[in-house]
Structure 1
Amino acid sequence: MLPIISPKQLKEFSPENLIILDVRTGKDSYQNYLNQHIKNARFVDLDKDLAETNENAAFGGRHPLPNFQKFAETVSRLGISEDSHVVIYDDKNGANAAARAWWMLKSFGFESVQVLDGGIQQAEKGGLVFSSGEETFEKSEIITKEQWLLPVSSLEDIENELTNESATVIDVRDAYRYKGESEPIDLVAGHIPGAINIPFSENLDENGSFLKSEILKEKYQKLLENKPEKLIIHCGSGVTSCHTILALVYAGFEIPNLYVGSWSEWSRREGKKIAKEV
């Protein structure tokens, strides 16, 4: 199954086990959901449902993964069961919480999980039916897991891999953040020494939809030529990096490692070197 589904495909796709998740972010995200959302969509909160509260981002970053029991309870509350087909959207072309939710559900063991290409903007243009207010649905049984199934890397892993030149570390933030020109979110501007920059926005076309899989494959093959095959992806806090992981899987690559702590952890950890290109 491809990790991406178009609005047209979703419009024509209506199995009984379909669950749609709205994971838009921002201070008004829930109100925006109540005002208008794809019919039957269930609201998911990035900070409460897809991350753990972290008082010290130097250890885990700004959006560390929640523990398994907490996420299992979230999955149950959303009514997701092992035979569910889950489609996720946000308002940032899948580049924010939609890709993070996709990664977490896949890493939790769910097979049928897709991100809506182009997000809510393309859903409106594609003629999907919208509604407002709360949606009513039943909880599912809690599924227990012991560990994330998809590969993750720690700060220490990053150091070792870069020292040994055994992995390619990709920073998917915008170029101006990577170069250290300015930093709008974290405390320090710059990047992890040795990491390369491939902004996640380059996965998208001018309409905010993913580039075709064959174009993405050719693009990344060229960018990664003569570099270590093992890939570790990071961003600011381990959310947007999932967008590039999604793009790589869509392009036919093996799923890379996610560095969840990302720049928010590295830049706050005492003694870590910081590189700039300004």
Structure 2
Amino acid sequence: MNIGSPTLDQLRIFLTVHDEGSFNAAARKMGRAVSVISYGISALEAQLGISLFDREGSRRPEITDAGRSLLATARAVIEETDNLIARVRSINEGVETIVSIALDVMVPFATVSAILREFHLAFPLVDLRLHVEALGAVAALALDGVVDLSIAGPEVLDLPELDYKEIGCVELVPVAAPDHPLAQMREIRSGQASNYLQLVLTDRSDYTKGQEFSVLSPRSWRLSDLGAKRELLIGGSGWGNMPYHAVENDIEAGRLAIIKLPESTNVDYRLHALWRKDRLPGPATTWLMEAFEQAL
């Protein structure tokens, strides 16, 4: 038996009749004559060689077992087609199909989660690629064209290929375990912190290689992971600067303590949006940039 190829319109009629419960309701829903709906179902049944609805002895068509077995596939075909049409419409309107962003590890992830949830609602057809890095590595991804937008710290702002805009800041605080010598001192003299091991976030890129960021001690452990740094601080390995939002609960629970350094107690870690000058942000990327600026 030769099976014909159903049209998208026929599949839409099939699904609408099922969802609305009758030919009359489907006709009203689709703005068609009842005869057009009836003909569409009959033509589809003739092409497929099966009965989709049982019309005998009932004013309301009852879907057959064969018809029910095709519902999910028909719905998937229509949904994929609608998705394709919507993507083409977005392309014609200048909306990106994919947006790649890189975030500094210092950015609060509660904020990130809320923004990305709203982004998905605003741009449901735009695929997102998310990278999380530290220090110069965040800017490197924008510079190398891997991402469309980077939310980076203050370290890399003089690269001529990049444009940037300051969008907010994160508060950094020096912390140590409560039993660490610095946390036990009533008053810390200037330079005294240099006598103790400092845990320092290190850069995995070459753009800020060799630069020091709030490093006071000649004795240091270099880590590329903020979570590992937090665990080592709690374990008493040393002291170090951490974003306040990342250790707020630890401070309240007594796992960490803020140490009062005369050199600086709190530091504002300025955050910037970075993008290549030859790749201007599109509508979805611009939406993300503005959302982070409002939140930070």
Structure 3
Amino acid sequence: MSRGFAPPPDEVVADDVARALAEDLGTGDVTSALLPDIADSAYLLCKEDAIVCGRPWFDACHRALDPQVRIDWRVDEGQRVGAGTVLATLEGRARALVSAERASLNFMQTLSGTATTTALYVDAVRGTGAQILDTRKTLPGLRQAQKYAVRAGGGVNHRIGLFDAVMLKENHVRAAGSISAAIRAARSMQPGLPLIVEVESIAQLEEALREGCDRILIDDFDAATRREAVRIARLQPASRRIPLEVSGGVDMSMLRAIAEDGVDCISIGGLTKHVRAIDLSLKLGPPPG
């Protein structure tokens, strides 16, 4: 199902779903209680072109309220679909189908939105060799879900949080006195973690290249300086080649040009921060046609 991008552990999905259902159901769904508690069917309809994402959360929402519900997916996770596509059909108890509707759609719409936006950026740099990265600018409580959606859209995860990589920025360099001193301190304290270093000039870039790290972030370089940074980085022996990342204020209008300058990674906060939900609906009854 995942086509190479594994979802978060089951317990993460279950926790996300438990929170979502608790805030929606509260003490009980007083509206669905008006329905007869009979067996019924439903279908999930996508109303616009999209990358499908969120199946584990959708399934978990419905199974939390009806463990016997049958969900038959017609599309794969990460698949591109057109407007009007029936994504899945369901068979279960009518009340449970209705009670789980909003929470399940919220996950699908949000994660499909993240995946769809990511795919647009990935398509825009295709053929350049540049990767599209996400950031930590995620919706509170949905970091792992949105990071997964980025992968579903063809993007690559940056660090997951503050615990799995060291990133040296202006404040760290200022406190240490130099790029070199900051890198040495980070290596001494966290020798087993990836080290990312932000530089603000060609001189700092050269210092970081000499000292060594896992990735160099060139933030707010103009086009000419960015191309010079790429040229200098490529002078390093292949065994010491350090990828260059561009971050900060990148939008679609400049994306292709940045990628064609030869950088390795471009991180986009808007993949997860500026989420536009995909238009989906869950309707009772058999699908049309």
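Where is FRET efficiency 1/(1 + (r/R0)^6) of positions 62 and 150 (r between Cβ atoms, R0 = 25 Å, to 0.05) largest, in which of 1, 2, 3? Across 1, 2, 3, FRET efficiency 1/(1 + (r/R0)^6) of positions 62 and 150 (r between Cβ atoms, R0 = 25 Å, to 0.05) peaks for 1. Thinking of 1, 2, 3, which structure, once distance in nm of label points 7 Å out along Cα→Cβ at positions 198 and 238 is computed, gives back 0.9? Going through each structure in turn, the value belongs to 2.
Out of 1, 2, 3, which structure matches 0.60 when FRET efficiency 1/(1 + (r/R0)^6) of positions 46 and 222 (r between Cβ atoms, R0 = 35 Å, to 0.05) is calculated? Label of the source structure: 1.
Among the shown structures 1, 2, 3, from which was the value 7, 30, 36, 21, 6, 0 of P(r) over Cα pairs in 10 Å bins from 0, in percent calculated? This figure was derived from 1.
We did not get these values from a lab; they are worked out from the coordinates using the rules stated. Predicted model only: the values in this text are computed from it and were never measured. Cβ atoms are built from the backbone, for glycine too; each structure is taken alone.
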